[in-house]
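Each structure below is given as structure tokens.
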Structure I
Amino acid sequence: MKNQNLGKLGENLAVKLLQKNNYKVLERNFHTRFGEIDIIAQEADTLVFVEVKTRFSHKFGPPEEAITYWKIKHIIKAGQYYKILHPKLPEALRIDAVTIDFSPAGEVGEIKIIKNLTG
């Protein structure tokens, strides 16, 4: 499967999981010169920026290990910019991740939400 297709499939699964866990999805694939945010959502009174990582193999480690310090820095900058553009959204901000592991057969093995990557 091509990376773009894998990413789209992962984001679709992540949206379903987030909605099931009472997140309200506001936007997907928000692009700025600072970086991209896969999913922007609101959980209760918190604005949440969600990074989605999908893997078919752990050859290069589990999906959460692909979320580097620099990736988080870019999400923070893009998130701050998003907040400036949407001042009526909640003041509380957080970065979460949704990680998705597929089996070699292409079935979803594990999907989970990791809350507050910077906390």
Structure II
Amino acid sequence: MAVTFNPVLDISLEAAEDLSSYQYHFVTLDSDGKVQLLNAAGDTVIGVLQNDPGSGEEASVRVLGVSKVVANDALAVLTAVKAEFVGVTDCGKAADASTDYAYVCGLII
């Protein structure tokens, strides 16, 4: 049986920037408590963006539960993942965290 969504806890916050191309990416908060993309490797991830809001619109973030997530590569079941950071416009994808467990954000099921 395929895994389905399990939205245990989604929160709604204002988007600090245009996130319309980042649905199912890991996101963080800015200093005003608004949802934004990661600005650096190791930023604190709050969850996975569930919708595609523009700047100032409501962002729905899954902070607990099962979610889809965009990955940077094929990932095997039971792989621990972290948020990848390549640059400010290429970030938030799931990446293998097996060499960096300090930043684990989830587990591929």
Structure III
Amino acid sequence: MYIINRSVAIIRPKQPFIDWANQLPDAANLQVTADNFKTDCKAILISEYSTDEEAREIINEMWEDIFVDELFGWCTNESWWPKNLTKDMFWNWFDVEFHSFVIDPYEDEIEKEEQ
């Protein structure tokens, strides 16, 4: 096992995103709740950071890509997406949980594959 020189950000939708997803025209048969995202949500490798403020700035540099990816994961029809996405809207729609290090338990398997 070895520590990867990265940190991780867990992106978890909040109620405004859930409300948006549940009002989509094709969502009649699937109503999601916050519980759906307690164990299955997006994890993104980010640069190492020293403080939560620094980690937040890393996400501030990529908020739009994350937001679009989350929207696209629920709806590929962009006309149903919210208009005028903003950084403030991102932070209102998503919780971001930071973890300062990542461990890869499969280093040995990767080395075997490379040989």
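Of the structures labelled I, II, III, one was used to calculate helix-only ellipticity at 222 nm (-39500 (n - 2.57) for each DSSP H run of 4 or more, over all residues; to 500), giving -12500. Name it.
III
Between structures I, II, III, where is Kirkwood radius over Cα pairs in Å highest?
III
Any idea which of I, II, III comes out highest on distance in nm of label points 7 Å out along Cα→Cβ at positions 26 and 50?
Top value of distance in nm of label points 7 Å out along Cα→Cβ at positions 26 and 50, among I, II, III, belongs to structure III.
Given a computed value of 51 for relative contact order in percent (Cα under 8 Å, 6 or more apart), which structure among I, II, III does it belong to?
III
Since every read-out is calculated from the coordinates, none of them should be taken as a lab result. Just so you know, these numbers come straight off a predicted model, no measurement behind them. Cβ atoms are built from the backbone, for glycine too; each structure is taken alone.
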